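Since every read-out is calculated from the coordinates, none of them should be taken as a lab result. Here the structure is a predicted model, which is why all the values come from computation and not from measurement. Cβ atoms are built from the backbone, for glycine too; each structure is taken alone.
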Structure 1
Amino acid sequence: MLTHQKIRQKFLEFFEQRGHKIVSSSSLLPNDQSVLFTTAGMQQFKPYYTGQADAKKDFDFLNTVSIQKSMRTSDIDEVGDETHLTFFEMLGNFSFGGYWKKEAIQYSHDFITKEMGLRIGHVSVFEGLPSAGVPVDEESEQIWKSLDSNIVVKKANIHDNFWGPTGNEGPCGPTTEIYLDGVEVWNIVFNEFYYSGSREELLSGKSSKKLDKLKTLGIDTGMGLERLTMVLQHKNNIFETDLFEPLTQSIPNHFDLRTKRIIADHSRTIVFLSSEGIIPSNKEQGYVLRRLMRRIMALNISEDIIDSVINTYAEQYPELQAKRREIHNIYSEELVKFNKTLRGGLNELKRLEKVDAVGAFRLYESFGLPYELIKDVAKDRAKDLAREAFDQEFKKHQEKSRAGAEKKFGGHGLLLDTGELRAGNEEELKKATRLHTATHLLHASLRKVLGEEVKQAGSDITAERLRFDFNFSHKLTSEELQKIEDMANETVENDYKITKEEMSYEDAIKSGALAFFKLKYPPTVNVYSVGDFSKELCGGPHVSHTAEVGHIRITKEEAVSAGVRRIRAVVE
């Protein structure tokens, strides 16, 4: 039987031998601020499809291959069946002008049939979208038939066979999908368009925005490791594979099958999110982590399952082993907080004479008590409580939450949400404004210490902290970080006045102002200057003098993708 380790190795070696550069997985925290987590392997390569970055320069290759850590929150409430997961790994090969449909399909066919020894059940191709000027993908169908005249080719619509964009806009295109034993395993995307809106807008058919042709055609593929492993190991579902077996064996047998799967899935996600430095909270990524932690904490699961996850993945992700203690500490600290909340929930449960679906969901929403715990503790008082009714209450709650909600957490009732900067009230706005100005000081300091190759690659600012991503080739030393921090704070102490000028975009660039080239700027822009220390295009807001920022402290520096580093900082 091929182990998951061997499957990974074979995949990477197959494409390396065919002119692909092996690139490490990027962080689960994406550069793209319009999505909460990294959801696909192509996200770290997005700039190479749009021409904003040069793959040949960065990788010395036009083709790459990776195994990407991925996370999706849309399926959290479906976890427990045979296919849905929150954390998963995506095998992918990518090309930025190196090859097109013929080679992409040939590679996938050869890997599946020759390298893995499997038989392709059927494939699907895009049926076309005449209203957007996208024809039926007859070319892909012909390529498949040339490789195997007996292969079954089915046509599918935009909902199934058109991928992207991710986030608010981006590359996208028709796909061809490979099915093994009736399971969709590999999705091959032909990135040939750029859509300046979200996927939801595109699917609605009501948007006036157009699909613009990309200058460089690109290949983006994704194959779920868990699904491929299931097929290769001849298992009935993903939870029977060697990716999950060590976890499910450590879970007490008194839990039903669905609950065991939930525990196994959530435990994996908890470990990987914690290893990224995410802390449980009531906002964004921290909210997701807290929700997953408390769901299994309420079931009194031993913390040993954390070690089971780390041991399963330590060979592929040695950072898990290095951060074992840190991951346990994050879990233990949250457990203490949850136990206090749990006591309140159990006391409330005792007061109920009869527990119906409405009451059970209220306990879940207010105290985090899961269905399984309520059913077990309430016993006779919950004898008429059915999982289906509880799930129905959950769906009602989701529908209410979706009404007018944005696609990412933290977007509800905000005083300010620019995508980069978010604040919920006036007090938070003041703190976030200080942090926003601090990003400009850090950006300028980074360039002065490391050189002008440093360019902004993204930022995210809340009332608690700032996150700043920048293009740079290697890990910063402690001396470099200290020098950057000292330089930024010296600027604070000098109390420079911050000025704003309005001018044309062209004049702003000519004046030496820095621009974040991933953004699309209007004809007239605002240029903020901090004395003669920094000058950038920006939408604001900013403090009026640098002394208002406060002391800047860098809390972390890390890699997030190939050639991109991230610093986190707070102001005190």
Structure 2
Amino acid sequence: MRRTLTWHFDLPADRLWPVLADTNRFNEAMGLPAYKLEETPQPNGTVLRTGRGKAAGYTLAWEEKPYEWILNRYFRQSRVFTQGPFRRFGPVFEIVPEGRRSKVNYTLEWEPLTLVGRLFGSRLARQAGEAIERRMLQAAAFAKGERATMFDLAPPELPAGARERAAALAAEIDRSPYGNGLGQLLTDHVLTGMASDLAQLRPKPLARAFGVTPRAAIEACLAAVRAGLLTMKWDLLCDNCRAPKLSVAALAELPRGAHCPSCNIDYDRDFERNVELSFSPAPAIRPLMAGGYCLSGPMATPHVPVQVLLAPGEKRPIEIDLAPGRYRLRTLHPGVAVDVDHVGGAFPGVRVTALGVETMPADRPGRIAFANEAGFELAALVEDRTWTREALTAPEVVSLQAFRDLFAEATLRPGDEAAVGQVALLFTDLRGSTALYERIGDAAAFNTVRDHFAFLAAIVRDHDGAVVKTIGDAVMASFGDPADAVKAALAMQARIAGFNRAHGAGDRELVLKIGVHVGGSVIVSLNERLDYFGSTVNMAARLQGQSAGGDVVLSRAVAEDPAVNPLLDGVPARVESVSLKGFAEPVKFVRVLART
């Protein structure tokens, strides 16, 4: 049996899909309870997913089949029930382009299991359809910018005194140097936001919603953890589904790998890619139910544009024109995967055997052929191999001044280390600091050096970096982007020049030496703090040694970075070469004569 609803929207499919296919938020808005699945590996490598719960007064038990979808076009999902009024119940969703407009068909399909299902199935489906229609219209209005929120929701149940505690915490966040005036916005979001958005609160999407920079939102979330509004967790994301299958409260608790029961695979920790810092409300302010409202819908894995559920022996062509990019063909169970670098035109077909995936000759542009030769039902998919930039990765976090200031105790466990593929390291030192102490006396020189540390630290923070440590009169700072490191270096020399002008040339004059290098490094815990180790560190320190003062010495890797090139336009610079201890070949570098 089925019931179909149809709407016409003045929006193209790619604007409607992100909101209409967000089944997790839809189910929460519908008032359905959160649930968890029991995932049982099967002998053929697939995973049996079963759930239990209550809805509309009925006790339910079911097998949850994998969703099927085609990006911007279609999705369907079916649950096979062993308890409840229906044997099968699930939606089929379709977007049909009509120029820049779209027709949306939403069909509920059901098969009765009990007498109640036979007698009242149509009425229950009609009631469900009416509720879906209300939410569908609200979501489409949100996509058009006609609503501030996606859905009208009843206020959540909060613990006694939660609002009063939240108001006090908002003020405390704003008193923090890292609150950025976001205390009230953040507490309002925690108190009124959808649980779907709060269970894994990501600062970068939050920044867009608040209309602030990512750093401002990240710092505010860190300040909120220190205040007690939020908790933070280090998520170890699965390489396949990219969901957080293991979470720990402290960096020192991170294991070197984990098992994903949904994909039935073991995977390793990649500090740079699949270790993410996320946040959630403190239970005393906004407790959240365990589980999710939809655990496998299209927007749960937005990097997957196509997923199909294939019966044994089934062959099925699907219509989709994938943009050029880096893709992977695989199944939801362990097996061989195939990487495809798609340059456009026809996309290879996907053949699945008991061992995994292999490619077939391409059909035609806009069509991908799938064939299941494994001998059992399975889900095959095409995924984008590019990892999202929405995640706040561990290397980004440890290169932020706010994290190092607020959570100085956060270190890796003894003997552990984490590799990062790229970090920009900046070293500074004061030329002639010993003579400075002799010229103006210890107290005056100490105060001058302390002031210089303060404004260097402020410049580092303003350019999304972090002071790793100070060594005598020297500073070591880290940045995720070499362009930020160069901007900071130029700003430092400008600030030093301004300091000297303000105090007059002479006894108190400061001369700053700076070196910058970018490359891979290893993060370790030294002296109870996170530090960097390796040849990139050595090179950056040695380049600082080549600085004459008042200039900035950049490695060729930094100077040739595409984002750095525009920063050097019109700035006097020259290429030099020097033999450095520990490096077999002479090292070329660029000496930049900073504008003052």
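Looking across 1, 2, the calculation of helix-only ellipticity at 222 nm (-39500 (n - 2.57) for each DSSP H run of 4 or more, over all residues; to 500) that yields -9000 traces back to 2. Here semi-axes √(5λ) of the Cα gyration tensor in Å, for residues 24-143 alone was derived from just one of the structures 1, 2, and that gives 25, 22, 18; the source is 1.
Which structure, out of 1, 2, was mean projected area of the Cα convex hull in nm², for residues 216-543 alone calculated from, if the result is 21.3? Traced to structure 2.
Given that distance in nm of label points 7 Å out along Cα→Cβ at positions 184 and 488, derived from a single structure, equals 3.3, which label among 1, 2 identifies that structure? Traced to structure 2. Suppose you compute P(r) over Cα pairs in 10 Å bins from 0, in percent for every structure in 1, 2: which one lands on 3, 15, 25, 26, 19, 10, 2, 0? Going through each structure in turn, the value belongs to 1.
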